[in-house]
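Presented below are the structures under discussion, each in the form of structure tokens.
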Structure I
Amino acid sequence: MSFEPLKGIRILDLTSVVVGPVATWRLAQYGAEVIKLESPEGDLMRGLGGLSPTGQHSGAYLHLNRGKRNICLDLKKAAARGVVDRLVASADVVVANMRPQALQRLGLDAETIRARYPGKIYCLVTGYGTDGPYAGLPTYDSVVQAATGMAGLMLQRGGVPAYVPMLICDHVVGEITAGAVLAAVLQMKSSGSGATIEIPMFETMATFVLQEHLAQQSFETPVGPFGDLRLLSPHNKPVQTGDGWISFTVNTDPQVRAFLAATGREEFIDDERFSSVAARARNVGLWFSIRGAPLTQKTTGEWLALFRAADIAAMPCHTLETLRADPHLAAVGLFLKEEHPTEGTTIALRPSIKVDDTFASIRTPSQPKGWETRAILHDLGLADEEIETLIADGAAKEATR
């Protein structure tokens, strides 16, 4: 039995790049019908996410836009605006991550849509909250990483600010957005009321950072400096082995004793500086210098065997290449092959969420721009003659098959 709690819910997807598509991809995975509205210029991520056979579907675009129906409209043309009105009328949920000023110019802002359709759910993902001094400023993931102190954490730990080399803010906020829409749909189903949701990336990720790193400053009278000093230790990183790198974490007292015994550091087992969680917190710098020392006397495989025998959480430090070849991921079938309508054979990532012993549906491959333009226009009730006129005038565009 498939897991489709959102089956029957139509979502109009006015998003692009990463944060919005992450949210609507997740909602499509839960069974929603997602209609992605794309301009003739196309989603920037079609090319920004790397090379592809046709130049139209980067790997990132393929993975973030699965399970969505694609319609291509030129909103500069009045006839296309009429189609958008029909799309809005037919949708239960509208999700957008365009800048608020652009949405207002198009009449696709929350105030306009909810005034006409109070029962709809409208979700806007913004760079910054619309009631603050940064409202309307452009942003991208890396800018948010810097603005929220994430890059600054690297400065504090290693002396140089650095970005996490993936679009971590986009992914986190996108998943939070999907959760917020799910909650609003639940409310709509129980009470019939709509909702206007705003999810600002800056405030959301600043909260993530500060939940951990406000730390000792969380009290009216601070009891220490900002930051979780364990995470900010320069020794808090994978440890070099005889043939690579290994990652491990020891937090509880039994784990620490097992780690010290396994690594031949028995002299520290009864050391009062490291004998308890509180003691290690007081001596965090020294403790992390000990636990972060190189382990080059054995290979990664040998250390993994020792740590797993001692029930210590440990894994090899993968590269992208070795992650792709990880035996566990292969055994659980994370990587699938499928035929894309224009890109040939592609690697798809199956959903990781399992419900009642069944994984959520992988859904259909991401679609070429305008792939379902004609079909969606039919669904909206337009006659064949009207559709031909829209396409001939350039208000609607369809993919070449």
Structure II
Amino acid sequence: MPFVTDRYDPLDPEILRDPYPALAEQREREPVFWHEGMDSWALTRYADSVRVLRDHATFARDPRRTGGTVPEPSLSVQTLDPPQQNAVRSLFMTALRAQDLTGVEDRARLLVRDRLDQLADAGPFDVVAEIAVPLSVAVVADLLGVETPPYGEFAAASDAIMRSMDGGLNPALVEPGRVARQQLSDLVDSWFASSARPGLLARVRQATAADSGALALLYMKNTARVMFQGGYSTMAAAAGNAVHTLLTHPGALEQMRERALLATGVDELVRFDGPVQGTTRTAVRSCRIGGVDIKAGQKIVPLFAAANRDPAAFERADDLVLDRTPNRHLGYGWGPHACIGTTVAQAGLRALIAALNDHPARLVAAGEGVRRRTATMRAFDTLPAALCP
């Protein structure tokens, strides 16, 4: 009988506010534990988490490898396991490396600067709606080379998809997520059919045209959708978390005026309070993790939030250390399913922080933020702030 805990409820208001003390206690008391609500083994240690993320032969991302099914809209680079995943991931990574990421970052910095100018005399505002969402939608659209969709409509669809990730805890979230996923799939179809702008999508489309297989085209379209929606939602959440961290750590934003600290600091902000809280794998065969027997077919959830604060992996794990190097955190995942757009997310965060430091007004908190009630993604619903002369 697995050890069962009810101490870690990811949707508890106190844990939504600050999950790290509960996760540290769990890591000390029972680092590998069975979570009834998630119907999974949960991992709190960095080394155990990295092992599961690296060993795709033993721990499957693709449910079909353990007898499950995958609906067509979910067949993408994030669902497939190597070696089936290799060609799709390689194509997208090659297309990404061909993009002008410096230009993307420069344009993002100007966008944030313009929005700060508009907000400077407007009193308190919501960082999420006014900065994080526009920045994230614009950066991902710029990268892909597509017209920027309306912020509000896209944010609502993305929110439904993000909440559906918690479908195991609340099945009512699954259907709205499926509908929103289909809406975004239709949008991606239109891009593949008509978008003529240069960018990552154009390179992917050219490569896909050389392969007449319908399945290859499906994988490419679904991966483009995942990259747009996942890149947006992760960046928006990371931007909100980063601003909150900077607001609650006096002097940190000013220190990041230094180019060296800006480069290492964006990574540290994601380690310290990252957007993605964990991911799921399924054991292909029986194994042991941390002295615990895992049966074939059982799910395992590496909890990134816990692993990124593991003192065995990070000195002063609960402190914000802007010059931390090396910093091999799990904020963007690890191994074959690590986030494709890591470099773009870092560029967006650098643009945000540089624009905040460039602006003559000073950003200050204007009240308590409200955390979004989601377990997989750690994000703010609202984060009030103001610009002071």
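FYI, it's all coordinate maths here, none of it is from the lab. Everything numeric in this text was worked out from a predicted model, so none of it was measured. Cβ atoms are built from the backbone, for glycine too; each structure is taken alone.
Given a value of 20 for relative contact order in percent (Cα under 8 Å, 6 or more apart), calculated from one of I, II, which structure does it belong to? Source structure for this number: I. Taking FRET efficiency 1/(1 + (r/R0)^6) of positions 137 and 233 (r between Cβ atoms, R0 = 41 Å, to 0.05) as the criterion, the highest value among I, II goes to II.
If helix-only ellipticity at 222 nm (-39500 (n - 2.57) for each DSSP H run of 4 or more, over all residues; to 500) is computed to be -11500, which of I, II is the source? Structure I accounts for this read-out. Looking across I, II, the calculation of distance in nm of label points 7 Å out along Cα→Cβ at positions 289 and 313 that yields 2.6 traces back to I.
If distance in nm of label points 7 Å out along Cα→Cβ at positions 17 and 265 comes out at 2.8 when worked out from the coordinates, which of I, II was used? Each step should come with its number before you reach the end.
Details: I: 4.2; II: 2.8.
Checking each candidate, the match is II.
Tell me which of I, II gives 0.95 when you compute Rg/Rh (Cα atoms, Kirkwood Rh). For Rg/Rh (Cα atoms, Kirkwood Rh), the value 0.95 is produced by structure II.
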